[in-house]
Structure I
Amino acid sequence: MKKRNENLIVFINSVTTGFFGGFLLSLFHLVIHFFNISKINHEMILNYFFISGKWIGKWYGYIFFVLFISFLSIVFALIYYVLFRKINGWFIGVVYGLMLWTIFGLFIPLLFYDISFTELVTSRTNVATICSFILYGVFIGYSISYDYEITVQDKNVETTD
């Protein structure tokens, strides 16, 4: 029973980490677009997910974008939780972030739009998006792995007592 509660706590923490990771990623993206570091705006990202309309350019479009990415990030955090939670360190988070950038920066535009994302935007935008996905991957990966490791250590300490 106690093991189930510990796994549930790690799972809930992973969902929370995913939500806030997506929240921070979307805000970071809006900031780098505002300062013209990235040429990709939130409308282009939402169009990748077949969400379009004039309302996206309004203030509530920004709020929708942040919430959409935050909830989508929960899915990516749960994927990380299932696949990589037992791997310690930040390096796997970097690899996970690069895998996500490869999926969303290379494969999805080629599959659905027949365009190459790297050709569509400047190298400065590519560097900014790669760095943001790396930061996102490290945040998600390190947080989930650390939480899992602490839970395992607490369980081991309780069983030895």
Structure II
Amino acid sequence: MKARVFSSLLAIALLSAAPVMAADLKIGFVNSEKVMREAVPAVRAQERLEKEFTKRDQELKRMVRDLDALKKELEGGKLSETDRRNKIRAHDDLGRDLQRKQREFSEDFNQRRNEELASVLSKAEKTIIQIAESEKYDLILQDAVYYSKSIDITDKVVKALSSDAK
């Protein structure tokens, strides 16, 4: 009985102190998606990826057009049996080659995107920590279900990242 009363008194004391402790807490929020969309390092990373993979993407598109052209020739029905066999073989070979190159493209692109993303996220994290320490934040949250605009420091982070990148 005494233990239950003591536990109840302790709980009441802690709950009554919680608002006082929370009043001194300085909290910030960072929208990671917005940082990755608007910060100069993120934009530059996206541009590097596009530049790096544009040529291969165009090659894949050309292969798709060639495959479609072969398919139309085969559907036309105006080929000799030998030509038809050769076109079918060429169509199948091109199809396999296209699938292999698409798979390699996807794997390479994902790997490079992850590398670029990791670099930008690392810079963003360092920037967030600098802002938190210089402005004396107790807690910085990312990707919350709900947050008040009054604690949103995303624009500060984007601005700091962008100025550091110049």
Structure III
Amino acid sequence: MKGLKGVQHVSSTVRDLEETLAWYRDVLGIEPFMRMDAAGEELSAGLGVPGAELDVAFLDVGGTWVELIEYRRPLDAAREPSLRRCDHGAAHICLEVEDIHAAHRHLVEHGVRCHAGPNYVGEGAGILEGAWFLYFDGPEGLMYELHQMPPGFDPEAAVAAARDAG
């Protein structure tokens, strides 16, 4: 697509925005930089959700915006998450860290459920070889990953090398 500049934000719908923002503040040390209420015919038409009323917060995570949305209307929105990581439509937010082992200890100290990690990305993983990853559960059934790139990793050079390798 001509003119595509990059990813502007990632978004997740939550059951309780205040609870989710408290988790981001207490566990990750991140506060929203903007809050807003949203409603109206144009919003409902754009979302394809008649009568939509939202409470929205934006957080800046290393230059990428994370948008969290609580639907106040419609009242019949599903209130409990039901997707597993392997289910079609499931998504996660990946956060890059400098020291995945220190980040893992921090999460555990804050009572966060981590899945078998940190895990090393070994031989045969191309440009990701030497990286580390860790999946963990956030509030509201949201799924997250921590990622530590290999020492000296240059994202632009790595993408170019991967493209050249075919």
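FYI, it's all coordinate maths here, none of it is from the lab. Because the structure is predicted, anything quoted here is derived from the model rather than measured.
Can you tell which of I, II, III yields 3, 17, 25, 21, 16, 11, 6, 1 when P(r) over Cα pairs in 5 Å bins from 0, in percent, for residues 72-143 alone is derived from it? Structure I accounts for this read-out. Comparing relative contact order in percent (Cα under 8 Å, 6 or more apart) across structures I, II, III, the highest figure comes from II. Given -6000 as the derived value for helix-only ellipticity at 222 nm (-39500 (n - 2.57) for each DSSP H run of 4 or more, over all residues; to 500), which of the supplied structures I, II, III does it correspond to? Value -6000 for helix-only ellipticity at 222 nm (-39500 (n - 2.57) for each DSSP H run of 4 or more, over all residues; to 500) corresponds to III out of I, II, III.
Assign the value 10.6, calculated as mean projected area of the Cα convex hull in nm², to the correct structure from I, II, III. Value 10.6 for mean projected area of the Cα convex hull in nm² corresponds to I out of I, II, III.
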